[in-house]
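Please find the structures below.
Only the coordinates and a few stated rules stand behind these numbers; no lab work does. Because the structure is a prediction, the values reported are computed rather than measured. Cβ atoms are built from the backbone, for glycine too; each structure is taken alone.
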Structure I
Amino acid sequence: MDLFAFKTLPFLLSFIGFCGGENILPPGPIDANVGKTVTLKTLVDKLDYIALIWSYSDGKELFNILTGLTAGVTVHASYEGRVKLNETNGYLTIGPLTEADSGDYSVSIVSLSGTVAGEIKLRVLEPVSNVVIKSNVPEAIEHNSTVVLTCSAKGSSLNFAWMKGTAPFPADKRITVKDEALSSTLTIVDVLRTDLMSPVICTAANELQAEKSAPFNLTVYYGPDKVTLSPSSPPKFISSKSVFNLSCSAVSSPPAKFTWFHDQNQMETGDPVLTLEIIKKHSYGNTTGNYTCRANNEKTKRDVASAVVVFAVIEPIASAKVSGPTGILIAGNSTANLSCQATGGAVETTTWLKDGKTLSASSRLVISADKRSLMIKTLEKQDNGEFTCQLTNAVSNVKDSYKMVVNYGPEPAMVKGEDAVEVKDSVKLVCSAASVPPANFTWKLNGTLTPVKTAQYPIENAVYKDTGMYTCEAHNAVTGKTTTYTHTLSVKEEGALDEGLSDGAIAGIVIAVLVALGAAIGLIVYCRQKVPVESPY
């Protein structure tokens, strides 16, 4: 039957005539996966045929797949069990497909009105699978390494795409892509850390399918970048008793190792934090020094230095102690020596003050060359007060004081009070005399010692016998000096001290009377001149 179909077909087509094949099959190609089933569909509205023939061509030969006649369908032996014809619409179903099924398929439909034919290409594709990324290096060094990533896959008609995270690799003169049939190569010259910061994904695809690789990560070692110190501008002088740290940092992968230097001398510490304890352990810091930190990356082999910071670690002055005379000081007789001692730290400046004001050397005041001692020749009363020694260095300021007590006086005494009072008046006489220590007072009345021993001599309800000379004696028990002052008091009868008109008042009254009298005389004269006098004649 099959042999007959192939032999009689040319005679039948020549007898009926050939009518062309426009739009009998859809435009191709049609893609299908190996192992799947594909149906080749005709575009004929109404199928009425004497014979329907499906053929396959591999580009060299034409092979019959099946022939459909009114008597039935004959399938070529090589397609038995793999093809099926829908006799109503002429659809050809092939499967399961193999790669050998790729090629050109043609259909010829013979009817009483003629013959039509069409052709379509079928591409049987191998499914996309085994998408894998491999690198030419296990790890990379920024700026130094060239990274070559190869994406391989299985499948037919493959196209490749590279992604960095969720975005395509950017166009860059350092980055190139070369595609082959089953692989694609991504080359990155002088790789940067940002190039591979996100996982790399390769997609392999054909017309029917796309598969992604597993995310690929490659470590790019970099740094150290700029090395920074904190604080970047430490104080020029730092107290050895303070809490001070100098921190070194640098962006680096893997993390950098740090080395500290003092005036280019390496310090035995690998810690990124330099403490005062470490500096003192190395016996540094007593003088101003240059401190730097170097960061080293063992992978990139790069070594970067920080900027230089300059400071000195100074021992603060712990305390000051002022010592002075312990005996009794008397103005005009005694000399005072003061000294100032420091504990801990080096003193840079010594300042002497009295009652808060800075002292300067004079003929009476001698300050030693190192300013640690002070001598006052022949003390005077104005030397009483607080003497302060102030010690300073770059990181500390301490002081101590000495209270100077200079005994003097008493200076000339003075009595204040009334000179005269009336009987029964109250009187209070007050005696004063500058003295250190304060003077002791005694009073004499007309040369006779009284029991009053205070600076005040009170008299209540004065009587005539209180009249007399009151002598105040001021005595300093330390200096042994005594000064006196005599005040005279007169007690008068009641009313004796009433105030009359003063001389000025009397003079004023006399002048007023004379003025008034003159005015009156002048008025009389004026009036007489104005009154007419009658003639006797």
Structure II
Amino acid sequence: MSVYDPLGLLAPLLLPGKIILQDLCITSAAWDDPLPDILQDRWNRWKTYILQLERVSIDRCYKPKDFGEVKNVELRHFCDASNLGYGHCTYLRMTNGRGEVHCTLVLGKSRVSPIKTVTVPRLELTAAVLSVKMSAFLQAELDLKIGREVFWTDSRVVLGYIKNETRRYHVFVANRVRQIRDESSPNQWRHVSTQDNPADAPSRGLTFDQLEASKWFMGPDFIWEREILEETEEEATVIPKDLGLKSNTHASVKEVDELELGRFDHLSSWYRAKRAVAYCLRLKSYLQRCCHARRDGKDVKKVVMEPLTTELLLHAEKEIIRLIQRRTFDEVKSSGISKSHNERERRRHCKETSRLCRLDPFIDDDGILRVGGHLRRSDLSFESKNPAILPQIHLTKLIVSQCHTEVAHGGRGMTTNRLRAKGYWILGSSNFISKFISQCVVCRRLRQPPQIQKMADLPEDRLSPAPLFTYAGVDCFGLWLIKEGRKELKRYGMIFTCMASRGIHIEVLHSLSTDSFTNGLRRFFLSKAL
């Protein structure tokens, strides 16, 4: 921390010291712990290099004394990265009236690589971001009219990131590419070979002898030329298969003959399940007709997708039932049940230990497992005589929900009859339907018994033994019409109830006025006082 180098002119020599400090931090050493032997040797060697810096002299002025008037000023930025670190350097290129060129180092930077492993292409991209940041800094600080800026990197990967307009990158690469393109344009970036890239020095580090022998302070030879050869053709850029580029993911089509039952778990109604499968069947039919049209040499654009019809929904319903039975019943998987309507033949193929044996099952022409029986000669529909057998799964619950709604949330018997009429036979349907109805929100609201408010505790006046009418309640009732001579008069009753013994006392009131009530209350007090 005692090295003062704000312009980074000694960046190649300071990088080894930064690496030593990083290695020391990885060991989690305390501030007063002695250095390990390996780090101690590296530190002693690096310290000798620092002491030799007194032999280095750098001109304070960018322009030589006899250079004359400067006609053009350009900035040439170089960046590079390695597993040890990444660095940047900027050279000021000046041209006088005689066409002479002079270049000098303006700014340098060196930073160690992160402790967490990062790929070299990403470090190269980070170094490019450092270059555009230093470019913005120099434009603000240099009191010069900069004519042109050029950025050089020896990584074709970085050039591919910057100059590509169609690829999509991950967040790390996308954010840095956006920052580079905001501060510079893609046509300012050039490729330079590693041997001619001066930024290779701050990205790997140099000893003092190597620093003196290098062209770090003056720059590479090609920027001293009067006419720098520009790239005539766009160099081929390479984008590696690292985490920078999002792969073009294609949906892998797996050849399966049926859907997964788990795909229906998020559906909330039987109609939605049928409609979802109907859309798939419609798309399948459309693609098949397109293939046939292309094979026959017809125009594919004339193939029209058919609308969603009732027949397509019925087809989808059969497909779902077949799928459920193939995934649930082993007899259907192994074709253990015959399609014959001969009862003996069916029983011979169905195991006696099977839970389907008592239902006399058979497979119809559509491949659906149905209940047998003795109703083949009745006038009922085929689905009513031979309902399809279903297990207790989520899709079956959706069928029960639809039938339960169609019978206006009737009881278990009405729901079961509706299921039979529509051609469904659920194994263990009594308990399954009862459990569904018990969880139905509408049924619980409609069939809930009226709530009875819990009676509060009796007051102390009604529980404590006391003389008659010590605690009493009063109320008025009536009216009654009485005769007094030839007149009919209205009279009311005033009843007093003893709180402890439930005894009563009645007084007659001439009206319901306050005076009449007060007089009746006084008569009650006098009668009890006597």
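Looking at FRET efficiency 1/(1 + (r/R0)^6) of positions 72 and 224 (r between Cβ atoms, R0 = 35 Å, to 0.05) over structures I, II, structure II comes out largest. Hey, helix-only ellipticity at 222 nm (-39500 (n - 2.57) for each DSSP H run of 4 or more, over all residues; to 500) derived from one of I, II reads -11500; which structure? Answer by label: II. Taking Rg/Rh (Cα atoms, Kirkwood Rh) as the criterion, the highest value among I, II goes to I. If P(r) over Cα pairs in 5 Å bins from 0, in percent, for residues 368-423 alone computes to 4, 11, 15, 15, 12, 9, 7, 6, 5, 5, 4, 3, 2, 2, 1, which of I, II did it come from? Answer by label: I.
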